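Given below, in the form of structure tokens, are the structures.
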Structure I
Amino acid sequence: MTRPLRLGVLTPSSNTALEPLTSALAAALPGASAHFSRFKVTEIALSDAALGQFDDSKILAAAELLADAKVDVIGWSGTSSGWLGFERDRALCDRIRERTGIVATTAVLALNELLAIKQVKRLALVTPYTQDVQDRIVANYARLGIEVVAERHLGLRVNHDFAGVSPSTLRELMDEVATARPQAITTFCTNLRAAPLAADIERAHGIPLLDTVSTTVWGMVRTAGGSPAAIAGWGELFQWT
């Protein structure tokens with residue numbers, strides 16, 4: 001690109017982890033910057049009220065605000081399609097482009113693209129979510145032909161609390177699922193402070209960590225026509241093409 005890359009990021013309102021992490025990732029790309037727009041998300045559950053937080057009208061309103069900044073790409077840095085169905089994210093990206101004229105991607109669509117690139121069929125899943133949400137995610141990956149061979153979840157539902165999970169706890173969970181020898185581990189939530197652990201996990205286990213804050217950035221850069229390869233120290237995924 002001939003000018004700095006502007007990454008527009010849709011953010012759950014109660015997240016506190018993804019913005020500093022995304023900004024740090026963007027800083028590794030010369031001239032790149034990250035810009036954020038929030039919409040209300042406070043609880044992750046399968047109740048009607050919790051599912052209604054992801055109504056497209058609210059997300060599209062936040063996307064329109066990012067369009068005012070003339071960003072090059074809009075990324076939904078959230079994992080809701082993991083339990084709502086991956087088709088929700090595909091439809092959302094189409095609507096964002098129709099509404100704003102800006103290309104779009106999501107944390108989960110980028111993750112799924114990475115899984116396809118490396119032909120991952122055995123996946124380990126680490127989340128802060130409740131059992132019923134976790135079960136939905138596992139079932140949706142099974143429909144893609146991907147087996148979740150190990151999973152850990154923390155039984156939390158208040159979104160703000162996810163960022164309070166310590167990196168040491170996340171590391172323990174990842175060490176546990178690594179014993180099943182998956183082809184990749186995903187930390188599937190954009191309000192976890194997991195992305196900086198990627199290099200250590202990969203050295204310890206020889207298994208790539210696909211954190212969903214990181215997959216969002218990878219997907220945005222690629223969707224905007226750039227290369228994420230300059231992002232070093234945050235996991236091998238940024239070298240995947």
Structure II
Amino acid sequence: MSHLLLLPGLLNDERLWGHQARTLAALADVDIRVLTEDDDIAAMARRVLATAPPRFALAGLSMGGYVAMEILRQAPERVERLALVGTTARPDTPEQTQRRLDAIQVAQSGGFNKIMPGMLPIMVHPDHAGLERVGGLAKDMARTIGPEAFVRQQNAIRHRPDSRPGLPCIACPTLVMVGADDTLTPPDRAQEMAGLIPAARLVTIGECGHLSAIEQPQAVSAALQYWLQA
């Protein structure tokens with residue numbers, strides 16, 4: 001049986017990939033790596049690789065996608081197939097970096113519990129923010145991650161490199177997936193990545209924002225099933 005590593009995003013724990021882990025368990029040994037211990041994308045990738053199997057399939061959502069692309073830079077021969085979900089190969093714009101610095105300031109000033117409620121309206125589809133399985137779960141995952149890890153994650157994200165130059169070198173089967181209504185890493189970012197990665201397959205999930213794995217779990221799991229078996 002193949003091995004599948006799933007990488008969550010900012011303020012997400014293993015519950016982000018809960019549906020996918022259950023659904024894909026018949027196809028692969030599933031291992032979810034929560035990325036909270038490092039403040040650098042390259043260090044996150046090294047930590048994953050240090051205890052990963054020799055060869056594995058790799059899927060990352062948002063920040064997990066940034067780490068997945070870094071893993072491809074560090075050890076491309078170990079990745080059998082790649083799925084980039086709700087992510088972008090571009091670095092932050094100055095405006096995005098400033099928003100991250102502002103959020104860090106809020107978190108360090110005692111306002112961490114306000115961050116996820118404030119992010120939800122732009123993070124998920126409007127129909128999903130009020131659902132316990134989406135909005136409620138997102139807020140609970142954020143509380144579990146906590147302010148210190150949030151600051152480390154934001155510092156890692158704001159210093160991430162431009163991954164676009166390396167995309168044409170990706171040689172493994174690749175799936176690029178995006179929510180049709182994702183405003184954080186919108187569909188044009190997914191189209192850009194799919195256009196640069198040789199023979200990548202692009203899947204757009206309807207009625208879906210940035211957190212597709214919990215917003216439209218059945219659709220995401222189905223796409224990953226196909227990807228693992230193709």
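Only the coordinates and a few stated rules stand behind these numbers; no lab work does. A quick note: this is a predicted structure, and the numbers were derived from the prediction, not measured. Cβ atoms are built from the backbone, for glycine too; each structure is taken alone.
Quick notes on this one:
- Distance in nm of label points 7 Å out along Cα→Cβ at positions 48 and 192 - highest-scoring structure of I, II: I
- Among I, II, structure where percent of Cα pairs over 17 Å apart, for residues 88-159 alone as derived comes to 47: II
- Source structure of the calculated read-out (Cα Rg over 2.2 N^0.38 Å, for residues 16-95 alone, 1.18) within I, II: I.
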